[in-house]
Each structure stands twice: as structure tokens, then as C-alpha cells.
1. Quick one: mean count of other Cβ atoms within 10 Å over residues 165-172 came out at 24.6 when computed from one of I, II, so which one is it?
2. Assign the value 30, calculated as relative contact order in percent (Cα under 8 Å, 6 or more apart), to the correct structure from I, II.
3. Figure out for me which of the structures I, II the number -25000 belongs to, where helix-only ellipticity at 222 nm (-39500 (n - 2.57) for each DSSP H run of 4 or more, over all residues; to 500) was derived from the coordinates.
4. Of the structures labelled I, II, one was used to calculate P(r) over Cα pairs in 20 Å bins from 0, in percent, giving 25, 54, 20, 1. Name it.
5. Please state which of the structures I, II yields 18.6 when mean count of other Cβ atoms within 10 Å over residues 13-20 is computed from it.
6. Just checking, which of I, II has the largest value of mean count of other Cβ atoms within 10 Å over residues 29-36?
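Derivation of every value follows stated rules applied to the coordinates shown; laboratory data play no part. Quick caveat: nothing in here was measured; it's all calculated off a predicted structure. Cβ atoms are built from the backbone, for glycine too; each structure is taken alone.
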Structure I
Amino acid sequence: MNIEGTKKLAGVIELLLESASRINEAKPQRYWYPLSMATYGVEEILEAIDSMCSFRTTMWEKTLLFERKFAAAQGCADAVMVNSGSSADLLLCFLMTDPNNPRLGPGDEVLAPVVTWPTQIWSVLMAGLQVRLVDIDPTTLNMDVADLESKIGPSTRAIFVTHLMGNPCAMDQIMALARKHNLVVLEDCCEALGAEFDGRKVGNFGIGGSFSFFFSHHLTTMEGGMICCPDTKTAEQLRILRAHGWLRNVDTTAYKLGADVDPRYAFVNWGFNLRPTELQAGFGLHQLNRMAGFEKRREIIANRVHAFVDQSKFLTRPHVHSKAQPYWFALPMVVREDAPFSRYDITSYLEKEGVETRPIVAGNLARHPAAQLFASFQRDKFPGANIIHERGFYIGLSPMQSNANIGRLLQCLETFQK
């Protein structure tokens, strides 16, 4: 498409977006303060149209370019894009049991937090590994390091951390335990893109880190995810696992293929089809350019709400490690034990007033019906997770929210407390 044509199309898209906004504003809105708001615009839509008009919609050059730009921004050797953050967790776990280069085997135990998005746990189990759940520190929402250390046993081979809500774990202590016991470290950073610990971006501490680009996350490709890798060899393994165990999109010269095997259809491993599309990657390229602005805006909003919570007699927010720089995914809060109201009371009030709320992820995963499928989930008690399960909730942190709405939100919280 030529420059003049692109300008005309951009104008049409702007008109369509304005029209859609007016239509949406005219509809009854349940929430004036929703969990998330669209962060994309004309550039992302034009990029998607370009892929469709050029008939290159499946994984192609834009995907590779997005992977390279993401790796540069993340400070890692390479990055592999997939179709969701959950798929990123799944590939990380199957990387551990890759038949060509297994790091872990059947019966090996992975320690993971009991408060996390469930597909992190399911990924470990689906890869044929065992899970032992670790309690969380309710003051940080992250793994309780003391409980983590106490659960390292003879079959423990890995730690799979989650930087919940964008608040980095105590990676100095966790990495020290990993070195002491010769454990593999994996990181779920799906809610923590851009967060740092001791000047190092999360996702760069272990074998790999997973990221999510779902609609409500720091960077969106609608659906999509990424794995950051410490070296190109790990990335190559993941690319093979990502696409059927196929050698496509990797260097075939390192593999010995029989004369009867067509190198265009050479399979050297098992695998999935977890490939993203060019439309998703095109969105990501423009979203990366917006990240700095998103981060500044999120920080401004978070600071205003945190200042209010810090003055509250009834609410607390997560403590941040002295070496950590969080990049908040949302605004989590915990109702104090001595508060004259329950979590249900405050969230019911907020929902009635037009403020959308959620529990902190799944709360204590061991209390969900799915946990009854796995005997090991009933093995331990989780007092820290129970606090979050019973008294924790979060509200949205969209960089697109107006200052006026943030003021209205704080007034809403103040009115409830009074």
C-alpha cells in the first residue's frame, strides 16, 4: 500500500474508532472504572490490515522482528513468541522434559506458588512432573521464602516463581536456594513485564521467563505471549516445540537427516501448534513503542492510589522488596483483619458504584474444585494464601484512565470507609 493510500485508510479507521466510541458511550455502562481499557489505536489496526492485504497472516517476518525487538527491550539473548501466556508456561515446562535434552524427568518435583494463574500449575503437571504448592507471604503476594526452603526435598528439581501483580519476588534469596540445592529456576512474568529486581528485568534469572499479551496486560496483542531465553539454543528448542517438533524456522544444518527425509518437512521432536499470527506480532511492534508512556502513566495512577491506601486504617497493599522495581499489573488490596467490614462488603459496594473488582487471581488454588483432582494439593496448609483468598481483591490499572476518574475512585473508597 502506498503512502497516500495508507493516510486515507488511517483517516477511515480514525472515523470508525470515533463512531464506535460514540456508540459505546451511548450504551448503558455497568462500570465507569473497568478492569481494563483498550490501549491500541490506528497504528495497530493498520498493521493488522497490512498483514491481511499482503496475505501473510500466519507467523512470518513481523513475528521474527517482534521477537528480536522484545528480546532487546527485555535484555535477553532471544525471545520466542507464542499464542498466549499460558502456552508460554506450557512450553517452558515441556522444555524441561524435552526428549532430546531433558533437564527434568518423571517424578521430579517442581515447587510453585499456591496463588497464581492455574495454567502455570497445569503446565507442570501436563509435562509429566510433580507439583508441590508453596504458601505465599500475604504482605507481598509472592512465595513465602521460608516455606519454599522448608519444602525442598530429595525429589525437588525446580522452582517456578510467579511475580504476582507485577511485584518481583525476592530473587536474591530464591536464586541462593537454587544454587545451594542445584535447582532449575523458571519464571512466570505474565503480570510483570518491565518489572526489575536489583536492576535486572524479571524473566532473566533462570532458564526462561513467560509473558502474556492478553487484552488487559501491560502490552497487548489481543491474545499472545512470549518466552525470553538466556541463549539461542534454548530459543531454538522452544521454536521446535512451538511448531509440531518441526525444523521449520530454525537452522537445519545442525541436524542429521536421512536422504529419504525432505528437509522442508523434517520432524526432530514432538511438539504443539502454539504459533502466533502476524496480526498479533504487528500489534506487538507498535505496543512496544508505547510501553514507556504506559509505564509512566501506570506509575502515576498507582502512586495516587497507594498513597490513599497507606493512609487507610482498614486496607493494606503489597510490600515491595528494597531491591525491586515493580511494574504494577493492577491495584491489589487486602482488608485488614480488624477492619469493620469484609472483602465482600467493600467489593459489593464498589461494584454497585461502577468500579469493577476481582479476587487476587484465583486466591488459594488449593481451595478450588479442580484441586480435588490432585492428591498432592491437599498435602499442606496455606495460611498466607487463605488471607488473600478471604480478604484480598484488586481493581484495574489502565494507563488510559483519566485523572478525573482516579479522583472519583479515591472519593468512592473514602466514602465507603467513612
Structure II
Amino acid sequence: MTPSWSDMIRVFGRIGLLSFGGPAAQIALMHRVLVDERKWLDEKTYLSSLSFCMLLPGPEAMQQATFAGWRLRGVPGGLLAGLLFVAPGAALILALAALYVSFGAQPLVQAAFVGVQAAVVIIVVQALQKVAKRALKDRAAYVIAALAFLGIFVLGVPFPLIILGAGIYGLITSAGVTGASDPLPAHRDTLRTVAVWGGLWVLPLLLLPATGQDFLWDVALFFSQLAVVTFGGAYAVLAWMAQAVVDTKGWITTDQMIDALGLAETTPGPLILVTEFVAFLAGHGKGGIGLGIAAAGVALWATFVPCFLWIFAGAPYVDWIMARPRLKGALAAITAAVVGVILNLALWFALHVVFAQVDDTRFGPLPVWATLDAIALGLVALAGLLMGPGKRGMGQTLVIMASAGIALHLVV
């Protein structure tokens, strides 16, 4: 039975509002609602589409919601489901970013973010553990992860090249694996879909230079590039994005980047919404609130419109794609590389939280040991205890750590 539009709005709106806790929790929520409760999708369809979404760049949970909407009500249904998944979090992120630039310099607010930053270190470490448990199944996977870490941390190899190299390795090493030989199914509308959604993605961005704001064009180019290489989830690409916007472009500071991730963790929707926060801060720093809002809008467009392109163009081919062993081999190698990239992110965040000075050396970013911040180190340890043995949730931990930061500021 095809659900009504009112049911679609109600169900996917509920998913969008409750989609806290990262992709694993979001995927579990959608499974419970769409498969177990509503029975709109069967188990096989849900799992096949999830595997397909994991092959794609971009936030897999948002793309899974889009696929579900497409399967139920075609392109309009996919558009509705995807927008409802993103909109609540995007609105909240914009509000938080505006509050951050207005009140973030207040001493008590800064103290709260000291605690939040400590929690972010542990959140990323736990994300690393989860991805590693899924990805590192054999010696080759460990080698790929180690090479990816050395490549990005020590040598500064760009994230897209690491993903490309891992994907090519996976394809080559899976070449001898045989699989289904069924022909590629024919779908007459595919080229039109690519043209329409590719045009929707690119053409509005091409108009930005006419505004006279070169910065907005830079934002469009950067986040469009990001949208194409976000394999392995938000944590993987955050490492590259953080170093690019902080060290290369100088749009924001390291502390602001860590704060952005901490606030993004508290909102519903995909974690990659942190791009909106980063773009707002960068725009605000260059031209005030108006440019900040414009930059946030450009980042959202460049980040999420491609997701609709991937789903609407590829969804009719899901069964054929998932029968290709070489694609699965490429995905496995990319996921292993992502472990090394997330390790780089965890170490980069930890160094900048615990040490007041981190220098770029021939061996990568290394701390100046004399600048060790004992209070920050203690807060990281507290966050580890809360989320580890204490089994506290992410939201509760962030609240406790913010309170601890304020308390220490008042006492010390």
C-alpha cells in the first residue's frame, strides 16, 4: 500500500526531529519506523538500499531516508523525505551559529566550550572504535588504515587522493572475484535525471561570481568538492575539512572548528551539517551576519543537492550494483582507509585541546610539551569516564562537560 502524503510528512517529519546520535542511531530509528512499525519497506529492500548508500559519498542516513521516500512515492517522495531529514537540524544549526557569534566570547560561554571540546575528543575516539571494528577484518585492512593515517598526518596527502587510492586498490584486488553476470538494466530516464539534478546543483552556484562576493564562490567550490569525496561518513571528511578551513584557508580557528563539531553533535540530522556552521562562522568573520547566512545557504546547497542526484540517478540500479563484488571490494578498502583518516582527526583534535601550542613539523603536527594544559587533560579523562565506564549518552555527556568547564572557571 502506498502511504498518503500526510502520512509521509508525519512519519518522515518525526524521523527528522528525532534523528539524534549519529548515523548508526538514525539508521536504526528508520529501520524501526519504516520496516517494523509501518512495514512500508521489507528487510531485504532496506538492507540493500543501506549498502548502496554506504557506497555513495555523502551522509548515508540522509540518503537512506531519501531512497525510502523515492521507493514509496517516487522523486517527490524522495525529495520530501530527504528535506524533512535535514531541515530541523539545519534550522537549529543556524540558530546555534548565530548565538555562538553573539555570545561565544563571554567568559562563561568560553568555559563551557572548554568542557565541550574535551567531550568531542572522546566522541571522535568512540567513532573511530566503531568504524575500526566494522572495517578492520584482516591484515590488508590494517595496512591500508596505517598507510592512510601516515599519508594524511605525516605527509599531508589530500583526503580525496587517499580515498581514490584505496578504492583503486580494492577494485584491483577484487578483480578475480566472480559475481552475478546479469546485464545492466535499462532506465530511459537516467540521463535526464543526471542532467536535471546536476543542473540544480551546479547552475545556481555558477551565478555566485555575479554577486561580486568571491568568498561565496570559494565556499561553493570547497563544499562541492567535499560533497564528492565524503566517503566513509562525516568523521572521515571532517579531518580534511578541519585542516583545510583552519590551516589552509584560515576561515575559522581550531577552537571554533571543535566547537562547531560539539554543537553539531547536539542537533538532529546528519553530522555533516557542521559544514553549515563552519560556513556561517567564516562568512560572519568576513562580512557580518548577512554574509554568514548567505555562506551557510551556499554550503547547504553544495552539500545536500548532490545527495539527491546520487539517489535519484542510482536508485533504479541498486540490485545490479550490489551484485558487483569489485564495488564491494572498493568500499571495503575505502572504509579501511577511513579508519586511518578518523585516527588523524582524533589525534588532531586531542593535540589542540590538550596543548596550547601545536607546531607543524616534517613528522606532522606535534605538540610543544611545555604547553600541556592539565585542566583540559583532566576534562578529557572525565569525558572518557562518562562515555566509557559510566555509559553516559552523548547529549548527557556534553551537558555535564559544559557544566564542568563552567565550574572550573568559577573555582580556578
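1. Derived from the structure labelled I.
2. Considering all the candidates, the number was obtained from II.
3. Derived from the structure labelled II.
4. I
5. Working through the options, I get structure II.
6. II
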